[in-house]
Structure P
Amino acid sequence: MIVFDLKCGAGHVFEAWFGSSDDYADQQARGLVDCPICGDRSIDKAVMAPAVGTKTNRQMDVTPAAMKAAMAALAAAQSKALEGSEWVGASFAGRARAMHEGTEDHAPIHGQATIAEAKALVEDGVAVAPLPLPVIPPDACN
C-alpha cells in the first residue's frame, strides 16, 4: 500500500491509499478518484513531505578512547576545583546550613547529601551544587 496527499481543483487536500503508484494512475485515468469533501474529480498529487523515520538504534560516533579522554579531563577539572576543599562526608548538609546561618565560619567543603537534604538546602537559599563525578572519600583510598 502507498499513501498520497491529493488536492482537488477547489483546493481541498486529503490523503488516499492505493495498492501502488500504478493503481493510483489507473483509477485517476478512469475518473474513480474524487474529493471526499466536495466530490471534485479534478485531482492532482499534492506536495507532501517524505516520511523519514529516525534511526533509534544508531550508536554514538564517539570512540572509547575519546570517551576515556573526556572523562579524564572532567575528573581533572573536578579535582582542581576541589583543591583546598575539605571532605566532610555525610555531615555536608549540616555544615553547609551552619555556614549559611553564620554559626560556622565559611570554608570550601564537599561531601554527601541525600536528595531530600539537597532540596531542603536549595529551598532555604543555601548555595550548593552537585559534582558531575562521584568523589571517593579519603578514608576509602586506604
Structure Q
Amino acid sequence: MAFYEHGEFSLAINDNRLDIDAVGPFNREVIADYDQQLQRFADRMPTSLCKGLLTLHGMSLFTPDAEQALVECLLRWKRLPWYNAVLIDDVQGKAVLKQQLGRCYDKTGITYAFFDDRNEALHWLSQQDDARQAI
C-alpha cells in the first residue's frame, strides 16, 4: 500500500549553510523525498558546506519509520565534521521532538544544538565555524 507524504520542507543554501525549513508531522515518504532533494542539491553544495540550520514548525514529530529513515538519510549525506542548529520556536510537542532528533543525531555522530531563537542558532553556528577554523 502506498502512502502520501506527510510533512513539507524546503532547502536553500545561504552563507555556506544548508537551510532546511520544515512543517510536520513527518512520515517515511517525506524523508525519502528529502533524501532525493538532497541528492539534487549535492552538485550545487560547496565541498566546504558542513553546517545546517533546521527550522521546524507545527507538529513536527516523526513516525517511528520516518525517524529510522532520517537516520539512514543523515548517514548517507553526512560530511565530517557536520553540525546542525535546530530552531524549534513554534513547534508543538517540543520535548518529544527533541528526543527524536537527538536520537537521530546521536546515532549519526552529528553535532547539534536546539534553539528557540534564530539569532542564537546563527551565533552558535558561527562559534562552531570559529572553533573548527582554530583547529
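Each value in this text was obtained by applying a stated rule to the coordinates, not by laboratory testing. Note that the coordinates shown come from a computational prediction; the quantities given were computed from them, not determined experimentally. Cβ atoms are built from the backbone, for glycine too; each structure is taken alone.
Tell me which of P, Q gives 1.00 when you compute FRET efficiency 1/(1 + (r/R0)^6) of positions 7 and 47 (r between Cβ atoms, R0 = 30 Å, to 0.05). Computing FRET efficiency 1/(1 + (r/R0)^6) of positions 7 and 47 (r between Cβ atoms, R0 = 30 Å, to 0.05) on every structure in P, Q gives 1.00 only for P.
Of structures P, Q, which gives -15000 when helix-only ellipticity at 222 nm (-39500 (n - 2.57) for each DSSP H run of 4 or more, over all residues; to 500) is computed from the coordinates? Working through the options, I get structure Q.
With volume of the Cα convex hull per residue in Å³ as the yardstick, tell me which of P, Q scores highest. If you can, show how the numbers build up before the last one.
On the way: P: 250; Q: 101.
Top value of volume of the Cα convex hull per residue in Å³ goes to structure P.
Set P, Q, criterion distance in nm of label points 7 Å out along Cα→Cβ at positions 15 and 63: the highest-scoring structure is P.
For relative contact order in percent (Cα under 8 Å, 6 or more apart), the highest value in the series P, Q is held by structure Q. Assign the value 2.5, calculated as distance in nm of label points 7 Å out along Cα→Cβ at positions 87 and 127, to the correct structure from P, Q. It was calculated from structure P. Assuming 3.7 is distance in nm of label points 7 Å out along Cα→Cβ at positions 79 and 95 as calculated from a single structure, say which of P, Q it is. Working through the options, I get structure Q.
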